[in-house]
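There are structures below to look over.
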Structure I
Amino acid sequence: MDNPDVLAWRDGCIEALDQTALPHQVRVLRIGTVDRLVQAITSLAIRGAPVLGAAGALGVALAVRQGVAEGWDDARLEAEVGRIAAARPTAVNLSREVGAVAARIPLGSQAVEDAALEVLESTAAVSHQISRRGADYLIEACGRRPLRVHTHCNTGSLACLGWGTALGVIRALHADGALSHVIVDETRPLLQGARLTCWELGQLGIEHRLACDGAAPFLISQGLADAVVVGADRIAANGDVANKIGTYGLALAARRAGIPFLVAAPESTIDEAAESGAAIPLEQRAAEEITVPAAPAGTKALNFAFDITPAELVSAIVTEKRLIQNP
């Protein structure tokens, strides 16, 4: 794609493609403070589990630089790094990469920056391996024919730096001549599927259809999809999957229809410390994201950003290292 970098480190600042402006405007944010980074993450200007991990890593380097410039003591620096790690609680990549880079702080600012750039580089590299493994699995499970693939939210280069996880699997199928078209859920509440996935697929020349979230399970029941492939924000030790709200319904529909439900995610998304999905914190976002402008003033909301798909509904998980099939 001939667009600015999704995420970069330039002259001691983070540059990020503003994902709330797409598809109508391509806008780059230049972020030089922890406050601005946290705001960009919580507003979803920076989003997607792998990108969040890389942004968190760069955020530690940013915090160290800001701390030196403003004379922060160790307690203040620790608190600011903690704010970055906690900005989105469900996606484990964010807190994991923040912690890994923060461990280098005693070694000095250059060591921190080097570690952050290593995270940025490795994040971009792993999705190609995920994509190939996932495409091979679906071809084996469904047969080598043009597949109709249903997906949810955004899991392409915008979320993963350069290629994609679930959308990377779709790209690999397309390259193999094994893709008919993609069904893309709009993805409430901020319409990442409609705004971002459709934009990416359009730029790639991949045929696609947009569907309302509420219609998705019905479409699967009508035989309009051969497989479902989604990403993940955190995978528990038992295989339960936290992903964008609406994923659970797709998994139920796929199981009833007898089609594969594939989760594509990097190894860093697997949280062995979370015994099951019950241990994964599920972010609830502001009511205004779904009440404005349609609902009466004062309407209360249940605006969960993520849901949990039980492991028994997952056909397989693919990472850059392995295929984990549900027996």
Structure II
Amino acid sequence: MTTGSRIRFAAVLLALPATFAHVTAQAQSFPSRALKIVAPFTPGGSTDTLSRLLAQKLSEAYKQSVVVENRPGAGGVVGSEQVAKSAPDGYTLLLSSLASQVIAPVVQKTPYDGLRDFTHIAVLGGPPTTLVVGPSLAEVKDLKAFIALAKAKPNSIGYGTPGNGTHGHILAELFKQLAGIEIAHVPYKGAAPAVTDLVAGHLTAGSLTVASVGPNLRAGKLRGLASTSAKRLADYPDIPTFAEIGYPDLTAITWFGVAGPAKMPEAVVESLNREIRKAMQAPDVLERLRPEGFEIADLDAAQTTEYVRSETRRWQPIAKSSSARND
């Protein structure tokens, strides 16, 4: 090692304690003021519910105010862009989702990249999607009968989703490919109007989360044919999974997470990840989300980033080749 190299190496070693001290100080001082969680969809939906549950728990953990700001628009893009352009200090967070981070960037022109422009802090989990039929298809008792009808009468079945490019839409497009059937997409502006039309008999089928259709399933107003959950849900034991019927590629959840702007301090990310994971395991949170079939995730920050990468690799090619794409 030359004299110059030894000097540079010594300088690096001398700087290490200061670096570690700075990281430790960041972790100890965060947060020193109020935090904001941006929910990029309309009030009353899953992102709003999760945001408010998290806000309460993080406020208790950090002894700081945590406010929720609803910024709906363009399938989650408006709120997501706001967070991507915020200071990367951990004080502005996004209730992220598969829809806004993975699917939106390929079905519309977004002002951000779902991976590059965010720090993915934690995955919360999410509900599975269920293929349901309403009273207008009372004769369809199971998935086999649904497929047989779709093959006998192509495009005679219209299936509703919360909108073009949503996970329910992409999953149904994949199901069509795997089953070799043609069913017609009927996009709605949210899950609620789709469920209303299903129950009224104006719509024949739906590709919707358990959170959206649960009350009507329990009331017997809708029939669940198959769920994308990994195993049968305790609250809906009569609904088989797609996997057990022969479609393992349709095992999925419509996941939600927490993200911030790119290049957040590692110590702040670790702190938030730790407290978010604790919050999601709280008994009252588990009880609140259980009827929605919500599958809780428990990933550290590094695993979270890799999970979002893997979901991007999985769903973006399907979204690009589907009718959801708006070129």
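What follows is calculated from the coordinates using simple rules that are stated; it is not laboratory data. Bear in mind the structure is a predicted one, so any value in this text is a computation, not a measurement. Cβ atoms are built from the backbone, for glycine too; each structure is taken alone.
One of I, II was used to compute log10 I(q)/I(0) by the Debye sum over Cα atoms at q = 0.09, 0.10, 0.15 Å⁻¹, and the answer was -0.50, -0.60, -1.18. Which one was it?
The structure behind it is II.
Could you figure out which one of I, II the value 16 for relative contact order in percent (Cα under 8 Å, 6 or more apart) was computed from?
The value was obtained from structure I.
Out of I, II, which structure matches 4.0 when distance in nm of label points 7 Å out along Cα→Cβ at positions 73 and 241 is calculated?
Working: I: 4.8; II: 4.0.
The value was obtained from structure II.
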